[in-house]
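Read the figures in this text as sums done on the coordinates, not as results from a lab. In this text the structure is predicted, and so the values were computed from the model without any measurement. Cβ atoms are built from the backbone, for glycine too; each structure is taken alone.
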Structure I
Amino acid sequence: MAIDLLVRSHQQHRLAPAYLFAGPEGIGRRLAAERFAELMLMSSQLAAPGLRRRIVQRNHPDLLWVEPTYLYQGRPITPTEAIDLGVKRKSPPQIRLSQVRDISRFLSRPPLESPRSVVIIEAAETMAEGAANGLLKTLEEPGNATLILLAPGSHRLLPTLVSRCQMVPFTRLGQLEMETVLQRLGRSDLLSQPELLSLAQGSPGRALEASKQQEQIPPDLLKDLVDLSPTLEAALRQGRNIAKALDIESQLWLADYLQHVYWQRDQNCDSLLQALEQAKRYLRSYCQPRLVWEVTLMACQSRQP
C-alpha cells in the first residue's frame, strides 16, 4: 500500500513537500525512502547507472541524509562514527538544532543535478522541541525540495510538524510473512526464540537487531536477570554489571527485552513491567545508569509473585 501510494504520486507529478513514513523499524521505511529518493532525483533523461549507489552511500549532491547524533567534543557525530572513535555513549542520539540549520542551508541553494532536492530525516521523533520548531519553518517553505521524515508514528512528533506532512503508513508483518522473510534471510533459528519474536512485533529488522543485542549481553548476566535473583545483594551486583557492560541504547533494549520475558512468563506482572518502564524513562532523562538499575532490580525483586 505504501509503495503504491508513493509510485502513483510520482507518476502523476503530485509530490508533496513533505512525507512522514510512519511505522516500526525494520519493515522497510528506510529502504522505501532510498527508492523514493531515486525516483525524485532522476533527471528528465535516464538516470546515471551509479545513482542508486550514490544514494545508498549518501553522496549525491542533491540528497541530504540526516540521522541522530551524539555530541562529542562540541560537535555532532553519528552512531557509526561514535563506534569508530570508541566513544562511550551515555545518552541516546538525537536530531539536533544544528542539523536542522544544516537542512535550511542545504535547501537555500537550487538542485545541482536533479529536478529537486531531497532531505531524509531518520528517527525524526528524537528531535527536541527547539529543533522541531526550527524544522517547522523549513516545512512551511521547502522550495524545490521534498523532505521525508522517518518515525514510529505521528504521536511521537509535534502535531504542527505532522500537519505539514503527507502520512505514509508502514504496517507490521503477520506471522507467516515474518517466517518467510526470516527464512529467506537464513535466520530461521529466530523462529524458535519466542521472546525475540515478541519483541520484534512483526518487524524482521527488529528481530535481527534483537538477536544482535542479545549476543552483546554476557550470558550469565542475562540468565540472572531473566531468573530474577531473590537477594538484594544480587540485584545491586547486577545493576553495577549492567551499567559497566552496556551503553545506554543497549540498556534501553535490555529493559524492553525483560518486559517481554516477564510478561510471557506471567501476564499478571504489571508491577514488574511498570518498574522497567520507569527505568527507561530515567535512562532517557540522563540519570545515573547504575543507580537506575540498582533501584529497578531491587523493586523487581520485591514485587515478584
Structure II
Amino acid sequence: MKKIISLMLALITVFSFAVSFTSCDNTVKEYVATEATDLIQEDFGIAVKKGNTALLEKINAVVDEWVADGTMQKYIDYYGALYKGENPDAGDLKTEWDFGSATEEITVYTESGFAPFEFPLNGEIVGVDIAIMSEVAVRNNKKIVINDGLFDLITTNIENSSSDAVGAAGITITESRSERVDFSNIYYSTTLVIVTAKEKPISKVADLSGLKVGVQEGTTGDLVISDAKKETGYVYETTDENDETVEVVVKIDESTDVRQYKQYSLALADLKAGRIDAILMDKLPAQMMLAVTE
C-alpha cells in the first residue's frame, strides 16, 4: 500500500469531531475523531472483476463526469444530511432511478454500515456508491441488484462472480486488492481517524501501541494496524523537504489488542462501554457515526 505523497500530507492538521454521550452514572462523556498524522491519503474506487474492461469503462464515465462537475460532492453532502436525519433539498440531483424493463443485472456487493456511501433508509440501501452504480446501470439499460453483506468478503464475491458484479463500499485502492480486482478511477479521497474519548485524543497510529483498538474486519484500518504490529511495520513512501523519496515505517507493539468487528457501530458500543480504547476508521463515516449517536 505504498504511495508517493507530499510532505504536507505527513504534516496534516489534526481534525477533531466531538460528540457527547451520557454514561450510566449520568456524567457526560465526549468522543472525538482525530486525523492520524502518520498515515497516507486513502483513495476510494469501485472494484470490478479482473479483465472486465467494458464495465470498468462505463463506471469511469460516470465517476469522471461527477467528480469533474461537482456532482460527486453534492451527493456526499446530500446523503450525509439524510443520514443525520435532516431533510436536504436535492436540487438538480437525481435521487431515484427507473430501471424500466431492464433484464440484465449488475450485482452490487456492499456493506451498509458506511454512511454516506451506503446505509439503510426506509427499508432500502442508499448512498453515494448506490447512486453511482444506479446511474451506470440506467445509462446502459441494466438494473442493479444490491447484495448487502460482510465487507471482508466483497473482493472474494467479485472474483467468484460469473456476470457483471462490483464492489461499491467505500473501498480503498491498495496494491494487495489491485492484485485481485480492477478499480475504477478515484471518486473520493480521505484519511483515517482515531476515535477516542475526548480527554484522551490520539493523533498517531504509533500511539495506539499497547492499547485495545477496534477496527472493521478487512478495512484499511484493519490492514494498516495489522501491518504495524509486524516486525517490518507498516511502510509507505513520501517526499522530504528536498523532494527526495523516503520510506516511513509505522510500528506498534505486538501486545496491542486489535479487535475486529463486523460493523463500526459494534466497535463504538464497546468504546462507550470501556472495552476498547480507540477505533481506527475512515474520516467521513466517523463523522457520520458520531453525529447520529446520542
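The table that follows gives values for the structure above.
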| item | result |
| --- | --- |
| Of the structures I, II, the one that 0.99 was derived from, the read-out being Rg/Rh (Cα atoms, Kirkwood Rh), for residues 50-145 alone | I |
| Read-out Rg and Dmax of the Cα atoms in Å, computed value 21.5, 70, structure in I, II | I |
| Origin of the derived value 1.3 (distance in nm of label points 7 Å out along Cα→Cβ at positions 218 and 266; candidates I, II) | II |
| Structure responsible for 19.9, with mean count of other Cβ atoms within 10 Å over residues 74-81 calculated and labels I, II on offer | II |
| Of the structures I, II, the one that -8500 was derived from, the read-out being helix-only ellipticity at 222 nm (-39500 (n - 2.57) for each DSSP H run of 4 or more, over all residues; to 500) | II |
| Structure responsible for 27, with relative contact order in percent (Cα under 8 Å, 6 or more apart) calculated and labels I, II on offer | II |
| Structure from which 4.8 was derived, distance in nm of label points 7 Å out along Cα→Cβ at positions 130 and 194, options I, II | I |
